[in-house]
Structure formats: C-alpha cells, structure tokens
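**Q** Below you'll find a set of structures to go through.
All of the numbers you see were taken from the coordinates with simple rules; none came from a lab. The model shown is predicted, which means the values in this text are computed figures rather than measured ones. Cβ atoms are built from the backbone, for glycine too; each structure is taken alone.
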Structure 1
Amino acid sequence: MTLLVTGGVGFVMSNLVRHWLESYPEDECVVLDSARPDRVTHRFFGSLGDRMRFVEADIRDASVWPVDLERITHVVHGATITSPAQAEVEAARWFIDVNVMGTLAVLEWARRLPALRRLIYVSSGSVYGDSAPPRRGEAVREGHRAEPRDVYAISKFAAERLVERCAAPLGIDAAIVRLSTVYGPMDRSGQARTAGSVPYQLARMAVRGERIAIDSLDDGADWVHTEDVASAIVALLRRPGLEHCVYNVAYGQLVPVGELLRIAATAIPDFGYTVVEPEAATLRTRPRSHGAAWAAYDTGRLRSEVGWHPESIDSRFASYLRWVQAQQEAV
C-alpha cells in the first residue's frame, strides 16, 4: 500500500510518515510539500528514505501533481498554514487560500484515485475556540460546540465542513482528526509555522542550560506527543470501517507545567528553575484563553474503536529532551 501525505516535510506529518514506514515495512509513502526536505529531514528519515518519494508541489493546484494515481491507497491531508510571521489580518487571505481552498483541491484530486481506501483530514482542537469548557472533571468531546476564535481556527473549521459535506458525494471515505497542542521531534519554525509551545520552549531552554524563570507550576494544557498523534492517525487509516467522522487526538488530560519541569530535572543535570511574577518570567505558561480549546480533550472514540492510548508524559517528554539534545549536538 502507498500513503500520500500532504505537508509531509513538516512537524507532525513527518512523524506520521516515519511511523507508517516503520510499522509496515512493505509499504511506501509519497511526501508532498511546498518545502524541500533539508538535512534535518533527511537525517530524521534515515534509511526509510529508500521507500519514500518527495514531491515538491503546491496543494492548491493538485491537478498537476506528478503522482502515480494507481498506487495511492491512503491519503492524509496535513498541509496547513498555522501561525505565519505576519499579522493575522494580513495573513487571512493566505489562511483561507491554503487551508480551505487547498483542502477542496485535495478532495477533488482524491476522487481520481481508483485504489483509495481512506482520506484523513488533519484539523485542530482550536475549532472549539471560546465555547464554554465542559463541567469540572469532564473533557471536551467531539460533539462540543465549535466557536473558532481566530482566522486560523476559522479556516480549519471551514475545511472540516468541506470534508464532511463533499467527501461522500465524491466517493471518498474520509475522517477528521482534531489535535490538541502537539510537541515532539521536528517541531521547528518556518514560513508556515511559528513554533512556540511551552514544551518546545522549555525543552530548548533546559538543554541549553538556562535557568528558567516561570510564572506558574500549575497552569498547563493537553499536550500530546507527535508520535502518539502519528500512531492514532495510522490506526484510523488502517481500520476497515469507522463509526464516526471526527476524532479527538490528545493526551486526554491537562498536564501542569510543573510535571514537565520535574521530568527535565530528572533528565538534565544541574537543571533549575524559579517561580516568579509573570512580568519577570522567561517562560510564560498562562493560556491565551479559558475556552474549550484549552481544556482537556476526550479521546474515548479512539480508545474504543482502535484501542489507542498515548504513552506517559514522563517517557514522551524525556524522549523529546533527548531529541533536542541530539539536534543541538549535530549542529
């Protein structure tokens, strides 16, 4: 079988590609991205690159992709603009053009695939936006009201609705995944993404030996490791029939930043931090919003249908610290 991944050079999708190839040694992957793979990307894939094909192309013009349509059995559409450097209003047209119209282009292209078994659209929990979070002790389920807050979230929700409305009439078996805040290997800033999550910043500061001044030990988020995201998506791709259209992919609970600090202190000698007032912090943890997008996400659908569960925050964040350390040493 052959998987085609849009945005496969990027952060989350590169981990998905590697997981697919490592899990199924007989399968292949086509990685389609507007960016060329660099030295870090080639090092990340290693010998798996022999079973990959890189295609440099724009998702908004799928009609000219140089891809053998007969071979593609699965598609994951992960190419997206998340947080470009320019102001939101200035970037609005880019968000809509790539995230919405690009998704429509992928759907129209996918209808031409004679062997296609399933397409998965990678969305974001940001679509829950400012809607009221569930009652204390409960997590956000897929049926929770969507109130996207910013242009990025609006574009992701619009693309979701396109997939829900158009996939079946086009003869495409499709599903949607909504990711909580993702961290892990290959998270880097670029033209389409300004990396900056708390785990991203904390890991780099810790590896550099900086003493962190933090504003709170109790604030946190539903942080999920990118390898857990990859295993969830692959499980959904391979399952013969799905019961739902939308699935949360998340750690499933809020993790206080103090837990990340504890893991870093165990993994890195001489690591230290102090708790300070917000204005003096070198690492701020306060969430931008208290809406449902920043609550814990319920992952019951994934657990019941494919038996998926994420690995512990201890093992995952420790492995991420090792990856960051290795990248620093390789420079």
Structure 2
Amino acid sequence: MVKESKPRAGSLQFWPRKRARRIYPLIKYWPGKGKFDILGFAGYKVGMLQVFVKDNKKGSPTFGQEISVPATLIEVPPLLVIGLCFYKKTFYGMRKVKTILFDKLPEDIRKKIERKQKLPKKQVNVEPPEKYDEIRFLVSTQPWKAGIGKKTPEIFEIATSLDFEKAKEKLGKEISLEEVFKEGEYVDVTSITKGYGFTGVVKRFGVKILGRKAKRGHRRIGSIGPRGYGRVMWQVPRAGQYGFFQRTEYNKQILKLGKDTKEINPKAGWKNYGLVKSDYVILKGSVPGPTKRLIFFRKSKVYRFSPLEIMDLVIE
C-alpha cells in the first residue's frame, strides 16, 4: 500500500500555546553587536495616551500636518549593574563560562536584590576567564524607584559590545535609558502578554460560531478530524491555555524621553498603576502586556531614526 505523504499544514509560528516560563521575557537575539555599547533596556508599562505630532513622512496625505497617534507610556527607572556574565561559542551555541557579581552595594539595596539573587560577601576573583567571546551585563531593576509599590526586583542579562575593562567600570553603577536610546529611534519590544487562562476554541483560535441549528453547541468546532486516523491531529483547534505568551513587536518608535513627571501624571494617578516617579518613555503605538508588566526594549533589527515633532499630549 502506498504511504500517505503531503506537506505539513498549519503554521507553527505561535505554537505551542502554553504559558511563558516566567513573568518577564528571555531575549535570545541581540541585534546591533559591535555598533552600540549597550543593546537593551527595560521598564514598567503604565498605560496608553494620545499624542499630537507633526507628520514628517514624505508622500503621506497628511505630510506636514498635525495628526493624532496612539502611544504607550512606560516608566523606566535606571537599571543597576550587579554583575558580568562571560559566554563562549560552542558547537551547541553560546555557553556561560563565568559570572562576576559585585559585592560592594549599599546594605539597603543589597537586601532588596538578595530577594532574587544571592550576592557574595567578599569579592574572590574579578578577572575574566582565559577564553570568552561575549560579555553581558547582569542587571537588576529598581522598582522601589517607580510608582508600582514593588520591592522584589527582576534580574536579567543585557548584551553589550564593551570590552572587559570598560564593562568592569559599570559594575555597581546605574544605567539610564538615555545612555542606550534617543528620541526618534525605532526599537523592538518584547513582553509577556495578558493571561486569560483556559479558554475555548472561539477565543483561542478565532473559530466561527456555529449557527442556531447546531445540535451539540455553538462555541465549538464542527469536527475534530477524519475517521481514518486513530488520533486527533495537531492542526485541529482545541480548547486550552490562552495568553501569557512571550511576544515581540518590531519597530516601535520612541516619541519622547522625559524626566519631568508633572507633564504626564494625572492628579489622581494612572489607572491600576499610580503616579510615575522616575524617568519615562513614550512609544508610538501599543505594546504587549498589561499594566505594571516589565517591557523589554532592544535595538531594532534594521536600525532606523526619524524624530517626530510633538505638538501636544492628551492624557485620558
């Protein structure tokens, strides 16, 4: 009997649809190595607002006119460099060969960081390994400087193009967003989306709702597959986990980098967030994730820069 064979059907782009491993993302690809000193940053999502800007896109019907664009406000307190990670290229990819942790942090900050990462009491060896191909900063967020009322920081790695001597000077110091990005620059944004838990096929896959004469239900699929197979194929939409996925959106333009919180703080504070207390950034468009979720920025795959003239901010 001839063996049945055909090309695979269905996209695996967003598969498997299961929960992310942690509440803040893991960045596996860092564009811009060798061109920029620091390749990424992170901040807390505050909410959305409306921005009036002057359109500078040539060929646009509204070129030179004032237009309204949706935007997202993100609070970006400075990141604290608490260590250096050294990686080496192997047959199986990049492998960590050594980590140097900073031991001379102030006692109050040290206690907060040790909620997440144990720090050495005495520095043993601050020399790099004999062979390594890449250095990354091990950084800690400082949510106590933001308006979310959180004590436990997030700790993650950020790629850098600096050599060991220059990277070593950053140990124990803060990195601000202005050192990494500038207004008008395009960035790639990564975050964990809002979680919905267990949902049906209509919400999870966008399956059409059946008509009123359907006997076994309406918010379901008509058939789970043909008779010939002794199983249900993976292409068939099924109920299950929806949301809390890691997603990356490309080319989000930085409209404004700011420090004066009076410009963007409503009297009663932002809904479900509170008052912005530190530096902030306004990105054009929306970003994945709910309020207070940690948002990662990285250098765009294709570097672009075109500043927009901001006419007015509308906070609703």
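**Q** Once mean count of other Cβ atoms within 10 Å over residues 94-101 is calculated for all of 1, 2, which comes out largest?
**A** Numbers: 1: 18.8; 2: 15.5.
The structure with the largest value is 1.
**Q** Now a separate question. Matching task: 19.4, 59 is the computed value of Rg and Dmax of the Cα atoms in Å. Pick the structure from 1, 2.
**A** Working: 1: 19.4, 59; 2: 23.7, 76.
Label of the source structure: 1.
**Q** Give the label, chosen from 1, 2, of the structure having the highest value of distance in nm of label points 7 Å out along Cα→Cβ at positions 206 and 230.
**A** Working: 1: 2.1; 2: 3.6.
For this comparison of distance in nm of label points 7 Å out along Cα→Cβ at positions 206 and 230, the top structure is 2.
**Q** Using the calculated result -10500 for helix-only ellipticity at 222 nm (-39500 (n - 2.57) for each DSSP H run of 4 or more, over all residues; to 500), pick out the matching structure from 1, 2.
**A** Details: 1: -10500; 2: -1500.
For helix-only ellipticity at 222 nm (-39500 (n - 2.57) for each DSSP H run of 4 or more, over all residues; to 500), the value -10500 is produced by structure 1.
**Q** OK, next. If distance in nm of label points 7 Å out along Cα→Cβ at positions 246 and 262 is calculated from each of 1, 2, which structure is the one that comes out at 3.4?
**A** Working: 1: 3.4; 2: 4.2.
Derived from the structure labelled 1.
**Q** From which structure (1, 2) was relative contact order in percent (Cα under 8 Å, 6 or more apart) calculated, if the value obtained is 19?
**A** Working: 1: 19; 2: 29.
Structure of origin is 1.
**Q** From which structure (1, 2) was distance in nm of label points 7 Å out along Cα→Cβ at positions 62 and 142 calculated, if the value obtained is 2.1?
**A** Going through each structure in turn, the value belongs to 1.
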